[in-house]
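Nothing in this text is a laboratory measurement; each read-out follows from the coordinates by a stated rule. Quick caveat: nothing in here was measured; it's all calculated off a predicted structure. Cβ atoms are built from the backbone, for glycine too; each structure is taken alone.
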Structure I
Amino acid sequence: MSVNVTRRDFLRASGFISASIASFGLAGCLGSSGGGSADRHKFPQSVAAADPRPDSIVLWTRILPNSADDIAVATSGDIDAQLLISSDPANAALLGGNQALQGKGIATVGVAAQQRYDHTIRHKLGGLNPATTYYYQFRVDGSRSRVGRFRTAPAVDAAIGQLKFGLLVCQDWSVNHWAGFDDLLARDDDLDFFIHLGDYIYETVGAAFQSGSVESRHSALVFPNGTANADGSSYATSLDDYRYLYKRYRSDPRLQAVHERFAMIAIWDDHEFSDDCWGDAVTYDNGSYDPASGAGDNSHATARRRVANQAWFEYMPADVSFDDSVAGFATIGLYRDFRFGTLAHLLMTDERLYRSDHLIPEAAPNPATGSATGSIGSRYMVPEALLYDQVEAAKIAAGTALGDPLALVSMLGATQRDWWKTTLGNASTTWKLWGSEVMLLKLGLDGTRAIAALIALQAVSTVGAATAFGVIMPDIVANGVNSAYIPAADKAALAPYFQKFVLNADIWDGYDAERRDLMNFIASNNIANVVALTGDIHAFYAGEVRDNYRAVGGGNPVMNEIVVAGVSSDSFFSYLKSAVAALSSDLATLVYYPISNLPVPGVGDISFDVNLLDYTLGRPAPTLADLQQQVRHPVRSALAQKGVPEAQIDATTDAVVNGLAADPAFNTSLLGLAQTLAGLDGNPWLKHIDSDAQGYGVVTLTPSELVCRLRKMHRLIGGEAPNGPVVASETTIRIAAGSTQVTVA
């Protein structure tokens, strides 16, 4: 064992990055080595471990003088400290506290918290044993950090029986609550690590999607600098702004506790820089458009992208490269892979820094209005034929002339794409896992069939179900807006919607050519047991990723994907509800059904929206009991907003839901509507759908199957996180080795 590995002994010491090797020849008692007695320093964001490999780990903390503000930019000079590591199991009792690390140590490493990097420390420690639990602590003079824990990955040739890890994503400080972190710790203290799939921070404050209630313990965020948007929100602009967000987010003791107990493997998504970003381009406005060439472009913020990269590197421990001396915005390299014995190989990809522009520029004129298309029509609710047959085809042709057909339609970029193929193609483990920031499963909507179903349903009461669905609906499907069954007064308004739509072109649906290329690679090389683990879209999904969703029958299953909802961020349902309501009142029924002013004795009237989007997307037709379960979540939330105490809320929810079930408007009309929408069977590859959720996931992997438990959280009660049960429901996803079939329980 090596005690007192000094800064001169680092194998690499380049500014912020430091590394050392632990060796096992001598013994030392950590509890007896103390340093000075004065307690003059603090560790306000606690500690963290990341990127566990069989022989190494990256360890992190931030150190300040006691007199310094926890969040403000640090102005004191560099602080020399020590990092202590032990594998003594007696330290388990000290986890999360700041008592001195006990027992025999394997290393005491000199490290430095540099003012240049906001007094953060990132240290890679090598020479560790595989599949071993270690404890660590930072110390300066008489001050000690909390004790943290991590487990190294098993040896690459080890035949392990199980791997268990958490899935976290989208933890917006400014909406809902973070009690899911406590729930994860209470249920699953035996995780090997957790994966964070991005949106660790949100770069905006006061945006429209952050207008919901938030727990009182999360006070309002105020940027040191910041820039105002036209809608009254503000966004992080400077290095100090981005650092501020990480410091505030990491000040929450629940998030600190997760980091103290498990190593993290993280990738970013868009909000670590800017909403729906690509490269250094931002989408707060529509950007510019050249009518002569037909080319559009978003505004580029290279300097802002660079400081966002630096802040991520400073505050998100990871075994990645960073070089702020390079020109442009690609100062950081995040994509990397991990091996866990013979059981699993994990690839983490960066799907923001290298991606091409969205296929349809936001500034391109809308043919119907002549004004800029904006996000609705370019990134959301995009006509499928326009997206693929015209724009994508033209860009593929232009890319072919440049030597790479995917050059202008790529999510990964050529270099990362080649790395992905080489790494996946060489993977010899049973399971191949892909940490993918954005969703691969298609989210489509056939507007013609949807409108036909709604009009037919309206006609049932006058002509009967046989005529409505046997005559009227087929006629509308065949003739579209020209059908005699479309009311003349509605033809003009409905005309644009008699076509197929891609609901979200910011995910892989907007980069379909490259998705097909990747799926063809998997299929042609007979690579089995590939599962993508994904975040971004604030919903739970699971299903089959297919080789060509536009082929007859929707193509062939190639791999699977499990999508986890955000820890706190508002749901995909809530976003689409607002967008579709503003777009067309005729289409709103495809997404939600409002129940207004429902009287509740002793409470008053409540109002809420029933989620119909799930059925439109392909959730199986509900029974009455299913629909009752569907509305429990919004009913409970509505009662909480009216101030019903937590001790009474479940019983009151039961009474309201049972009352609804006895109402013909619910048990006949609404149930029939939901069943009709489910009959559209729009996305048969989706095997689980919950678009209105907050929560997290836990994956247990064995040689025979992958099991993922998706835990949906209850919402706020009286402005606070629930004190009682936090989990509203748990769904178990199972995928057997050698199969792409998804079983949902």
Structure II
Amino acid sequence: MTSGYLTICFNGFFSPETGGDCLVQRSRGAQRFEFFINPGNSLDYGARENLPTIQNSLQCTVAIGFDSIIGFLLNNYGTQAALVFFTYSSDTLVCDVQVGGTTVKRVNTTSYTQAFADLSGCRDSGEMYPPGTVISSDPETCLSLTCNETAVLHTSSCGPLERCQGNNICVLDATCTVTGPTIVDVRGQMNSIQDRCAYSLFSTPSLPDFQILGYFKDQRRTDVSFVDSVTLRVDGHDIHLEQGGRVQLDDSTLTLSSSPQPVHGVQLSKDQTGVTAKLSLSNLTISVFFDGDTAQIRLEGPAGSSVEGLCGNSSRSLSDLRLSEYSSTSCEMQYREPADSTINCTSVTERCNLLKEAPFSSCNSDIDPEPYITACTNTLCKYPAVDGLDCQFLKAYARACSLHNHTLDGWTSKTGCSSEAFCQDRTCSDHEFCGEKTVGGDTRCFCRAIFASKYQANNSLGDPTVCKENSASLTLVGCLLEDKDIDYSALHLNDPTCRGQVDELTHMVTFSFNSSNSCGTEVTTNNSQVIYKNTIMTQNSSSDIITRHDQIYIDFSCIQTQPDIKTETFRIRDSSVIQHITSGVWDYTLTMQSFTSAGRTQAVDFSTEVQLDQKIWVELKTDGLDGDVVIVVTDSCWATGQASPDSTPRYDLIINGCANPADQTVQVEDNGLGTSNYFSFNMFQFTGSSGDVYLHCKLHLCPKQNNCVPTCPAAAHRRRYARSRYEGEAFISMAWTH
């Protein structure tokens, strides 16, 4: 306070002469002053109404009075401030607002009036800037510093998914990495897939007809999944980027080279590092790279473009993004396996932490290595470092860096890794994956753990035998054979010329025999069964004295079972009775039919009148049996007066495969020679009865390799024929209404 002016200074700046921040009233001095602080918002005194630039709420007020004539109200509005300057005299008073010793604003008041001033501003590097001022701007980096309307220093630049293309224009430039079970999204957040399902990796509302899907499957363990393929859905077409560099358009395989090939608007190319798919849709450029282990999706387009799917926000609930309709059955089933005691997690962690060392460290400021390190350690502490997995996460990080113009010179030599795709051009089936025979050695297709488990549980190498009417087959799993170091081409059936046929798509190996080529099939009988057996075995040279390989003997067989006793009757108006026999997996029919002519051309039907003593021919015929291996033998035929074959009276027509020597009208032909035979007799009726006559026949099947023809006496003297060792029997009956 002086006789000429009053000064109020702030924050250690005690006088205008020293370059302080001050309020200086130069018209009139004062002898005394008083002040108080009001923490509420009751002393606004109309500042907000008179100063429209003040947007915040009043926090508190400092009131300073001089000689009860001059008053200052300093209002705190958070980041903003206001001055209310008033006088209780008729004098005209002037107050200068100084910042750093420089007057930036002058406020006048006179004759008991109030004056208002917005004191808000920003300070940067010692300089003061009023609200709404651009302090600095770099068009090439899109970086600017402003003092905004509420006096807050604000730094603006491109967003976390964007880059500056110059002229202060930001564009979307984001990368998503999917490697092993892990997704590192465009914001650098990570998530891990625990099941074997399809997921949405990328979509955007602006492109409703475009989507990128990722398919995850198991490999050596049931409880760890890896990205197995990537699909681009474009205008109703599916472009599948698969293992080994294979690319399929819907159901057809494409042949690619390093020169981009257009397919439905997608530029497809392939080199030693993997396959690249690139397309532009609605100002958005999308590039998808897949090397069989890692998928990287790069998005370039207008700033603010929406990114959805796991690449947009990997922390979303996986169930929201799971596409069960494109997944295998029960893809969500959880599996547990014991920990692998051979894994040294300390060594694994050291390996993964290489991403924080040179030359990777030159990229750490642009691409955060932590998600990649976490993914690397989580996977390799649980899953063995085979099939190139010890390099997979390092390679994925290096490629993400290359997309941001970091070359990382020498990273392959430091880590012992290669930039080329692992298992390039080796195509495995859906139930297989490509892996190393030995670490750093040759590659081959291995069975996926879940697929193999159902065979391992039964200690089998393939599926059950498939028996059909005239053939049998057994299919072995190619990758299971390789697991046991078995070369399928060295296997054969009993007949060494019969070898397995491999399916080039599934790698399944099928061995089979049929009626035209038995391949050395052995036919035996066992009570009521005919057994057809063959063996898959290893081919050995006759000169081999010893062998150090396991010898393979896999028996497989089909069983044909005789029919159970079945009796069906028919009246004279029906010419035959037909039975369909189902015995195990073998199906055939047995027909009993009567004729009035020796050539069996005139069948008995409902209008045929059969007289007593008229000759009738009866044919017993089968359909569906292989005549090269099995024969039908009629053992006996007899007539009864009741439907039951055991009823009385009974009259024999055929006994032990031969005509009843007591009835000269009976003749048996072709019995034991093929799959059909027939006999004839003169029609009769039971004495003292005018009722029905029921005709019954008992037959059996006989392996053709045996002697199946009954030995019948040349004269009336009857001799029992030598039966084959097969004893299975069946009955068939027909009824004649007299």
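A few points about this structure:
- For relative contact order in percent (Cα under 8 Å, 6 or more apart) computed as 6, the structure of I, II it came from: II
- Structures I, II were shown, and helix-only ellipticity at 222 nm (-39500 (n - 2.57) for each DSSP H run of 4 or more, over all residues; to 500) at -2000 was computed from II.
- Which entry (I, II) yields the derived value 15.4 for mean count of other Cβ atoms within 10 Å over residues 284-291: I
- Comparison of I, II by distance in nm of label points 7 Å out along Cα→Cβ at positions 60 and 612 - largest value held by: II
- Origin of the value 18.5, where mean count of other Cβ atoms within 10 Å over residues 124-131 was derived from one of I, II: I
- Structure responsible for 101, 32, 20, with semi-axes √(5λ) of the Cα gyration tensor in Å calculated and labels I, II on offer: II
- Among I, II, structure where mean count of other Cβ atoms within 10 Å over residues 276-283 as derived comes to 16.8: II
- Here mean count of other Cβ atoms within 10 Å over residues 228-235 was derived from just one of the structures I, II, and that gives 14.5; the source is I.
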